[in-house]
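Every read-out reported here was derived from the displayed coordinates using simple, explicitly stated rules and does not represent laboratory data. What you are looking at is a predicted structure, and each value in this text was computed from that prediction instead of being measured. Cβ atoms are built from the backbone, for glycine too; each structure is taken alone.
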Structure I
Amino acid sequence: MEIVFATHNKHKLSEVSKMLPNNDLLLSLDDINCTTDIPETSDTIAGNALQKANYVKDNFGRICFADDTGLEIDALKGAPGVFSARWAGENCSYQDNINKTLFEMKGMKNRDARFKTVIALILNNETHIFEGIIEGEITKHQIGDSGFGYDPIFKPKGYTQTFAEMPEDLKNKISHRAIAVMKLVTFLKTIYK
């Protein structure tokens, strides 16, 4: 079974493909020649995931899932949240987002945060939503050079390392995306036995 993951992000694609069962063939937007930068104009993480999945279904007629992820920081009233990817501006880099976050949190004692991933799967014209959340905290400076996004400044609860310090196989077991993907995989296994 071919499933399209509505992303151009090679880091995400690699991370998710390692979690899916071997008999599923995961395709990216590049694999189906979708060069469009699909709009993410919803004011919720779930809404953005659904918007991307619907775009692929409507324009390519493929089984598709899409995700959206947000970093929610308590001291910043839930920001950057749905704006996590463009927190520092429209064409910002991961580093720009990290710099802005550390600047905004300078001197703050409450560093509690969570990563939330929502996956929207469209299968046989039905929508299925899977959510993964991991609690943690924002570090005071960057630590580690693996992963991507906010990984160097997010330390999950119960661990002494940031996501950027962790071995990839450990991160792929405990992350917000892993939790959501495992729910997706469990669901797919009930359909395709």
Structure II
Amino acid sequence: MYIPKDFEETRVETLHELIKTHPLAVLVTLTSTGLEANHIPMEIDPAPAPFGTLRGHVARANSIWREFSPDIQVLAVFQGPNTYVSPAWYPTKQETGKVVPTWNYAIVHAHGPLRVIEDREWLLELVERLTNQNEAGRPQPWKVSDAPADYIEKQLGSIVGLEIPIARLTGKWKMSQNRPAQDRAGVVEGLLEIARVIDRGKMGP
């Protein structure tokens, strides 16, 4: 990933927080037929230092766990907030006209070896953690134990666990840091105005 210095984010805790907030990874693997991309919710474990470990699961019918190249590290991409930025928001447009559109975003790339896990106890613990994380805050959170035990046991047999000890973790926060202060303020105001329009639309006339 191309990362100009202005946009580089190196704080591991910040990168982990984006993964927690936006856990759906694009997992890219190399197979005998070329690159494959799968979309997989993953959890981030901060251990071991410095970058931690990613864990998730796929359907047993998904060929990713059989066909990836074990000697090549995989890439998990996590995308945070992103938006189009109009040059009309920049005061510099009025001053010089020397502005162009851009796109702002926050993104994390995690590289590491892929490990396949079929242990039922490991899978059950992972599914329970992922469920509890995503159900947290609901008035009546659903729990894995709410389903019949024999049904859960059957479902566990239809999935395979994936674990990635992170060898390299990079982040890019492209948030107009390279623009003058007045242009950055203009972007903030432009986005706030969009939010106000949306809110007015929700409230109706």
Structure III
Amino acid sequence: MTAGMRIGIDFDNTLVTYDDVFRAAAAGFATIPPGVGAGKRDIRDYLRTLPGGELTWQRLQGYVYGKGISGAQTFAGADRFLRRCRAEGAEVVIVSHKTEFGHHDPDRVNLREAARGWMTAKGFFAADGYAIPAGNLFFEATRAEKLRRIAALDCAWFIDDLEEVLDDPDFPRQVTRILFAQAGLEGSAPPYPVCWSWNDIEKLVFS
């Protein structure tokens, strides 16, 4: 039975993909050779090999998550999943570990407001969209605060792209974890479901 079930979802790199934005913006921060892959991780790994590369990477992130967020896209299948939640009467809460301002961002763009604006533009809170109550969006300053929020919300499921969040000893035991994986896993398989697409997540949650 799914009516009334509460499903928690991470935001960055779980609901929203920034790959296109990173690809387009990276050239404004460093020269990217043709052989470097176009994905976020490819660009990050390359930048970190450069002198001062970590700082460059952080500045790029600040731009992408702030001014550049308008170019971000919802992951394929997430639209269908959110509409399925609405149809089934399942409550969606979005819990994001996100600081207010990016590191080394000279423009001091409020990242939380940028994310909220992106979700508004995509119909997350609209009655004719996903109809997620605006009060069901939570931004937390630390991972520990994020985990406490998930526990307080008493989610049935929580979906995240980071193993370190789901593996944290303080992750609430009563919540069923789902890893949204976009690349190969490091080490052994985790003790919870791993889904490689939002279609897989939908099948798992609503089976």
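Structures I, II, III were compared on distance in nm of label points 7 Å out along Cα→Cβ at positions 72 and 176, and the highest value belongs to II. If Rg and Dmax of the Cα atoms in Å comes out at 21.1, 69 when worked out from the coordinates, which of I, II, III was used? Structure of origin is II.
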